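Since every read-out is calculated from the coordinates, none of them should be taken as a lab result. Treat the numbers as computed from the prediction; the structure is a model and nothing was measured. Cβ atoms are built from the backbone, for glycine too; each structure is taken alone.
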Structure I
Amino acid sequence: MISTLELLKEMARLTALSGRVSDVQLKNLQFFPLVFFEGITEVKIEYDLMPQKSIDDEPTKSNSLISYHLTLDELKNSNLEERFLALEKSVRTLFWSDTVLEIYFNKKIVYKSTRS
């Protein structure tokens, strides 16, 4: 029987090969912010997971960017750094460890991770 982690790794591998996010991954991306933040009224997600084409003999790299645009009541959310890190960990578990996460609250950027 395949473990959940193995299944997630296989889905991430298929995403890397196809450049397409599966329905399961998209649902998770949509629901993650609702788990980690309070008072959300709108969630918009932008992503670029398409691999960059190699030039000459350079290895192919992934753009690996997920951007969350959240409309929410900022006063309902304390301990933001912990919330950002929890969302980042969830996204990286769903895809791969060098995925960059950007989070916007009410149209202003409040967090951007770095590649690991």
Structure II
Amino acid sequence: MTTSTTPIDLLALRELAPGTGRVCSVSVGKDDTLLRLAYPRGVQLVVSVPAVPQWSHGNNWALLAIRRPLAVRLSNTRTGLDCSVLATSRIGPRRIRISIGQALSLCASGVHAVLCTD
């Protein structure tokens, strides 16, 4: 099992741990958010995301035409961090692109989240 509590940035994450990590905890700072990620085989890392949550849980879901968020996906690509939410809606399940701040807010409120790195 490998555990690192020293935060790394998204660029370093692309080099050290490609693949998908489950977000286990969220710690919001003044200028960044720390995500503790768990990978298969017991690997755990802390990643610093240069953004903070932008909205509180529940109050803007109607604007996205969703009823309930089910899972958040943060994709760490070469061009930046792309985020989406899988949610229930009146017309069935939907995956909707959201901002980094919205994704972090949902993560902080307890919605299941993964960070995928190319």
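Comparison across structures I, II (criterion: relative contact order in percent (Cα under 8 Å, 6 or more apart)) gives the highest value for II.
When helix-only ellipticity at 222 nm (-39500 (n - 2.57) for each DSSP H run of 4 or more, over all residues; to 500) is computed for each of I, II, the one that comes out at -3500 is II.
Structures I, II were shown, and distance in nm of label points 7 Å out along Cα→Cβ at positions 11 and 67 at 4.5 was computed from II.
Thinking of I, II, which structure, once FRET efficiency 1/(1 + (r/R0)^6) of positions 27 and 107 (r between Cβ atoms, R0 = 30 Å, to 0.05) is computed, gives back 1.00? Of the structures listed, the value fits II. Of structures I, II, which gives 2.5 when distance in nm of label points 7 Å out along Cα→Cβ at positions 3 and 91 is computed from the coordinates? So the calculation was done on I. When P(r) over Cα pairs in 10 Å bins from 0, in percent is computed for each of I, II, the one that comes out at 14, 48, 29, 8, 0 is II.
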